[in-house]
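Read through the structures below before going on.
Read the figures in this text as sums done on the coordinates, not as results from a lab. Here the structure is a predicted model, which means the values were calculated and not measured. Cβ atoms are built from the backbone, for glycine too; each structure is taken alone.
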Structure I
Amino acid sequence: MHILMRLDWNDIHYFLLLVEKQTLTATAEALGVEHSTVARRIERLEKQLNLHLFDRINKRYLLTAAGERLYPEAKKLQFNIRQFRQTAEDSQQAVSEVLLSVSPFVAHALIAPLLPLFYQRFSHIRLVLTSDPTLSSLHQRQADIALRITLPEQNDLVARRLCNIDYRWYGHQDYLADTPKDAWQYLGLHLGGTQAKWVEEQLAEKPVCFVCNDFQIMQTAIVHKLGIGLLPCDYRTEAMTALTTMPSLSTPLYLIMHEDVRHSQSVRDVADFLVEGLGE
């Protein structure tokens, strides 16, 4: 029997995950199996291929030269199987589901206004919005597309810049008029990445009476005259005044997805629509 007919796809799946995780324990944990199962699968694959795929160095499994040559071919096979599965699922369902991971602010201020036009064009796509501040959801296939303000470091994620999000420091006009400047209170934000350091620098030595990690809560706090806070310009209300004495912030917004899902027609449709609607 030809060697390809004897191969078990699950063994190749174990092989790919062990390359990524490098240890039996981490691979077994990701798969929800015993580490002995991973070892047995790899041993069987090596035997069927008659190749030594890994060098065992301490507890780490590192690819041999033969393993390095097979790895990109295994990735292609993984993609083809995913495409096969996706095509079968698309054929079974009249509606395709695309998972879009965004922050609450992006969902509220940028995505929601585009939904009527989206469904005029793509009535066959069910768009599911999820909120996850990390990019792990893309690797775990919990999301097809993510909108983020930071570029990914992983090589298998592709990114495209859409636009800039502009932020200003705002206070309610009555608060600014009725409160002496030396009595102004400030509202802090618990944000990630470079934003956090920037906000911390701007509020250094200023009295901070309230801290949150949600722009809608920040907007409510400013409207209720609690103090001065940072908001995306899209969240400004008529009663708010931007402080010209404090610097503004601008961060790029990126569309990010796993390279494998780019070949799904529904995912491409959503990605192209977002580039059209949000791109500069």
Structure II
Amino acid sequence: MSKMNIAVVQSAYKKSDVAYNVNKMKRQIEQCLANEKETELILFPELCTTGYFLDDELQTIASSCDGFHFQQLAEVAKQHSIVIAYGYVEKGADHTIYNSVQVINEEGQSIINYRKIHLTPDEQHFFSTGSDIIVKSIKKGTIGVMTCWDLAFPELARALANQGADLLLVPSAWEKPHDKPYEIFSQARAIDQTVFLATCNHVGASQELAFFGKAAIYGPDGQVIVKSSEEKEAILTAQLDFSERGTLKNTFFSMEADFREDLFKRW
């Protein structure tokens, strides 16, 4: 198994200003690579291209998966030979919209377009639910995608891990005062499935919501590899050694081997 250098971006974005937000993301990528030139994957927060908000303007700013955001970020991914994952508002059929995450590979190709499966009660007034559980192999490992409130559902993490995910990418927009559940759910999903988990959050305010940050990368033993402790913009980096998963599963963390398949449905 390979080692992979990843980064998570904790930031604030402007409501509805896709051009501004995408240009800011491009600057953050440049900043990340200037400080950590070996970075191979960069994760941005949920709905970062539009800012996180919930009102009827979502219909106006929704775009196709190959829209402006993709065109701009695909060029950056190809130029720097990196994987970029980010959240956006996707325009579907018949005026449906989705809270989606796109992953672009080193060749500038879309390899994942994930539509959030578990929407919060407020989000359900605006977005349609996704239903696809997506895992994809990249050069140095296999990734699965969840979004924010998905963290509260261990079944989804199990399904991703059972399909071979080494690393769960979890862009989020998690608001105050619920910072403790965000941290606990993230840590639990990592240790539940003995996987690496990278999550990032917004900071600042949007409408009545205030975001606390606490972006983090967790190891497959649930331990914090790196975490933001301040409510300000930050880029966190870490090197993940995927061989650690096998070592842990063959020693103490033997849940997968010990699972009672005769009693519980495998996801």
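Among candidates I, II, the computation of distance in nm of label points 7 Å out along Cα→Cβ at positions 131 and 259 that gave 2.3 used structure II.
Quick check on the output: -0.22 is log10 I(q)/I(0) by the Debye sum over Cα atoms at q = 0.07 Å⁻¹, derived from one of I, II. Which one produced it? Traced to structure II.
Taking distance in nm of label points 7 Å out along Cα→Cβ at positions 19 and 235 as the measure, the highest value among I, II is held by I.
Given that Kirkwood radius over Cα pairs in Å, for residues 59-218 alone, derived from a single structure, equals 16.1, which label among I, II identifies that structure? The read-out comes from structure II. Looking across I, II, the calculation of helix-only ellipticity at 222 nm (-39500 (n - 2.57) for each DSSP H run of 4 or more, over all residues; to 500) that yields -12500 traces back to I.
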